[in-house]
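*Asks:* The data blocks that follow each hold one structure.
Every read-out reported here was derived from the displayed coordinates using simple, explicitly stated rules and does not represent laboratory data. Computed from a predicted structure; not experimentally measured. Cβ atoms are built from the backbone, for glycine too; each structure is taken alone.
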Structure I
Amino acid sequence: MADPTTVDRLRPGDHVCWTFDDHERHLRALVRFLRKGLEHDQKVLYITDTFLPPAFLAAAQAYGVEVRQPLNDGQLHVTTAEESFLSDGSFEPERALKGWTAAIDQARAEGWSGLRVAADMGWTVRPLVDMGELARYEAQANQIFSAGYAMALCCYDRRLFTHAELERISAAHPGAARAGAGSVEEWEPLLRIRRTPDGVSLDGAADRTNCDALAAVLDPLAAAADDSDTPLVIDVAGLTFADVATARLLAGTVAAGRGRILLRGARPALVELLAVIGSIQAPRAPELTAAKGTPA
């Protein structure tokens, strides 16, 4: 699994697929994730399907994290999948997404600097959960987390899922941390998607490994542009790499906006790729001016 220290590099707005196959290292990663949240005055929520809540809290305390006061203050909450995702006896994606919005609103109202969520996803292998439905839910969650207040660590035990299932689930997250991540070199989520006052910004690399996550955030932009007083902007100045599928997605989003969505800061390689695709002609307008620097 990824080195436990990898969680130290997560930021508000990140939504990461964290795969593991060792419960002790998973526990260490969760405790680090918890500790950082408490230190940064964030509300911390852990939905466990791996450890019993009392056992996890006792382990965190043994690792030197004082949990009693945060529990009393409402800063820390540890629950189970049965009490959250499956509280009505089945998994309902729309209800779960509304639950995240409500949890964010509550954390804001309580004055916390952010919301930090870790969720064990082993419960999804039960017959009552459809993998396609789960992947769509994970993709749609990016619309919520990309606002930049909350971060989510979705923990998948590789021993419970097929390679194909993990590939599909990973594509619904902007970034994934797999075996070895962070142990040799510094790790960052592959792509960071953030909603901005005038649209969306993209930083990092966009390819087939996070295509569904990006599509879920870009798809609603055309409708949003119709209701906006000014054109919406997809800021790609921080996009260091984009494959052909990503370029097609960007071009299609701009076209769907009918002049109400602008692509800004494209690096030379992306500009050329868009021109080759033919959906957007070689740029002349400022919003399509290639950014100086290393090609994407």
Structure II
Amino acid sequence: MEFVQQVKVFVSVVDLGSFAKAADALSMTRPSVTNAINALESSIGARLLHRTTRRSSLTGEGEIFYEKAMQLLSEVAETKNLFGGSGDSPHGRLRIDIPVAVASTIIIPQLPEFQRRYPSIEVILGVSDQPTDLIADGVDCVLRIGGNSPPTMVSRLVAHIPMVFCASPEYLANYGTPKNIEDLSEHHAVTYFSGRGRRRMEWNIFEDGKERIVHMRSSMLVNDTAAYVDCAMAGMGLIQVAGVYVEDRLKSGALIEVLPDRQHVTLPLSVLYPNRQHLSPAVRAFVDWTVEIFRAKTSRWIRVS
């Protein structure tokens, strides 16, 4: 069996977790899969998999080889499609991490369509606003709102997300409604922080056509977007949050927009992944699909260039 096919079998075993499942997925017999892995290990001179009766797992050498194998298969697929030919459908595990603000509102409701389009991709979904080390955590790509991308990451802009000031009706009834920027100093804020260093999210607002930072008195520090909004709904203070996440609450009156006549500050929503040169077909499919669905969702709270 040729080397590339052996690599394909190896990747399938890793992605599916067993020789039997890989055999079914590839329409091969179990002995053929075993022979392919044995031949591959013999040709490269390293043991790639720990075998048990029910599962297989990567050795240290196998982890290194798996990354190279994914790169190889990606390049093979790209070469096969160089002149428009039809290559294999993207497959395997796709580990993604997305922010809370767009998880329940945009991404998750659309995931069934992604799975129908790419049935051979198994999505491993993480929902978090906290910084992620893609390499150390084994994540293929992340969506992030705001912030600068590390120099080792490739960043693709997906959309701009307008931020909104808001508070609960109860809070505004108790403390009054701010009419201008100066009034904000008289109010309490729920403050969002992230990372081990507890970095606080600054409040930004436009004044005289320029963006400036507003320093607020903090009543509570929170590191989760859902809890952040819940604190505001409980009347604990003002918040500045992605409008797309609280759109329904604003419509229902559960939250009230503050300073609605002010120009909204927008933050970039970007998808980040480690290396464009070896972008796997599954990651490429997810990145392109993400850009597509956000373009279709363009609204007051989602702006696409």
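*Asks:* When distance in nm of label points 7 Å out along Cα→Cβ at positions 101 and 229 is calculated, the result is 2.4; to which of the structures I, II does this value belong? Don't skip to the end; give the middle numbers.
*Replies:* Working: I: 2.4; II: 1.1.
Working through the options, I get structure I.
*Asks:* Here distance in nm of label points 7 Å out along Cα→Cβ at positions 5 and 189 has been calculated and equals 2.2, so which of I, II was it run on?
*Replies:* On the way: I: 2.2; II: 6.3.
The correct label is I.
*Asks:* Determine which structure produced the value 3.0 for distance in nm of label points 7 Å out along Cα→Cβ at positions 29 and 221, calculated from the coordinates; the candidates are I, II. Working shown, then result.
*Replies:* Values: I: 3.0; II: 6.4.
Derived from I, not from the others.
*Asks:* Where does the value 19.1 come from, among I, II, when mean projected area of the Cα convex hull in nm² is the thing being computed? The partial results should precede the final answer.
*Replies:* Numbers: I: 16.0; II: 19.1.
Only one of I, II returns 19.1 for mean projected area of the Cα convex hull in nm², namely II.
*Asks:* If mean count of other Cβ atoms within 10 Å over residues 149-156 comes out at 23.4 when worked out from the coordinates, which of I, II was used?
*Replies:* Values: I: 23.4; II: 13.4.
Going through each structure in turn, the value belongs to I.
*Asks:* Where does the value 1.0 come from, among I, II, when distance in nm of label points 7 Å out along Cα→Cβ at positions 93 and 133 is the thing being computed?
*Replies:* Values: I: 1.0; II: 1.9.
Corresponding structure: I.
*Asks:* Something else about it: Quick check on the output: 2.1 is distance in nm of label points 7 Å out along Cα→Cβ at positions 117 and 165, derived from one of I, II. Which one produced it? Walk me through the intermediate numbers first.
*Replies:* Numbers: I: 2.1; II: 3.9.
The read-out comes from structure I.
*Asks:* Match the computed value 0.65 of FRET efficiency 1/(1 + (r/R0)^6) of positions 141 and 253 (r between Cβ atoms, R0 = 41 Å, to 0.05) to one of the structures I, II, and report its label. Can you show the working numbers first?
*Replies:* Numbers: I: 1.00; II: 0.65.
Going label by label, the one that fits is II.
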